[in-house]
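Listed next: structures, encoded as structure tokens.
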Structure 1
């Protein structure tokens, strides 16, 4: 991903396991995004946290030290989630064990999907997809997009300011 470009980004839990049903892990994702925004390394225009993946509409602004912001996000959230699983659910942690030179546990799948959104219509189409994801029949997590708490839909539909790290995409496009 290049800096100063907006991307639709999908990050998926290894083997599509439903570990993001854990509220603490969702809060971890939110706090990680907020921290990266506060550091000035990213802008977040939209998001949804699903049971086994997340979607973001975001923009990389600058490196986070020696790492890209997305690498920092994945590294930090992986570390916290794997530590938590090892302590509270060692049998689940074992399901994330890998034989890789740089790690013993992998939480996020390799190579998250990143699609550049370079027009207003692409941005609005992807935000609609992000916000409607919890309503899909196989998820059935909410009746209306703004009812799903772990999403930016309420920000756009009702003006709720639940997530102070969000930037309105209309400021960008």
Structure 2
């Protein structure tokens, strides 16, 4: 079994109208929720072999809050992941090395949310539990979806993943902050 972790970047700042979208940093709430998610991932033993991360500043800062990973990880910042639609994200996942046991993708909505929904498949989502219902409702900033994958990465397709858990920063006590 393989593990796929899909993490949306934490909350970003809109304070500087002169910055491009790509250059927007995390805000205080985002930094706090990213640190809380890092702690939750460590407690759950979620430590990827490979990290694919959008080259946007806010995704790289989210990754920075998560590192270092217990066993180290190959980290690949990618321009192609910036605001990518779900088919592009899926294509990138299919390129993962066969030896990769666990992969973390840090990206953006709407592509990340749509990818998670496509991987879980409509049948699972319609009869799934609380995490599946929450995933259908939305993918807030800083949220993490964990999936198991039975087939090799190149064969990953719609409905080819099983949702294990869906965590949002509001689920984590350490992330509680006012907006």
Legend entry - Test item: mean count of other Cβ atoms within 10 Å over residues 2-9 calculated as 23.8, pick one of 1, 2: 2
Legend entry - Among 1, 2, which structure scores highest (criterion: mean count of other Cβ atoms within 10 Å over residues 42-49): 1
Inset, instruction - Using the calculated result 32 for relative contact order in percent (Cα under 8 Å, 6 or more apart), pick out the matching structure from 1, 2. - result: 2
Inset, instruction - Check the numbers for distance in nm of label points 7 Å out along Cα→Cβ at positions 10 and 26 across 1, 2 and tell me which is largest. - result: 1
Inset, instruction - Of the structures 1, 2, report the one carrying the highest value of FRET efficiency 1/(1 + (r/R0)^6) of positions 90 and 130 (r between Cβ atoms, R0 = 41 Å, to 0.05). - result: 2
Legend entry - Comparison of 1, 2 by distance in nm of label points 7 Å out along Cα→Cβ at positions 138 and 154 - largest value held by: 2
Inset, instruction - Of the structures 1, 2, report the one carrying the highest value of distance in nm of label points 7 Å out along Cα→Cβ at positions 98 and 114. - result: 2
Legend entry - mean count of other Cβ atoms within 10 Å over residues 34-41 from the coordinates reads 21.1; which among 1, 2: 2
Legend entry - Comparison of 1, 2 by mean projected area of the Cα convex hull in nm² - largest value held by: 1
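Values quoted throughout were computed directly from the atomic coordinates according to the rules given, and no laboratory measurement underlies them. Predicted, not measured: the structure shown is a model, and the values here were computed from it. Cβ atoms are built from the backbone, for glycine too; each structure is taken alone.
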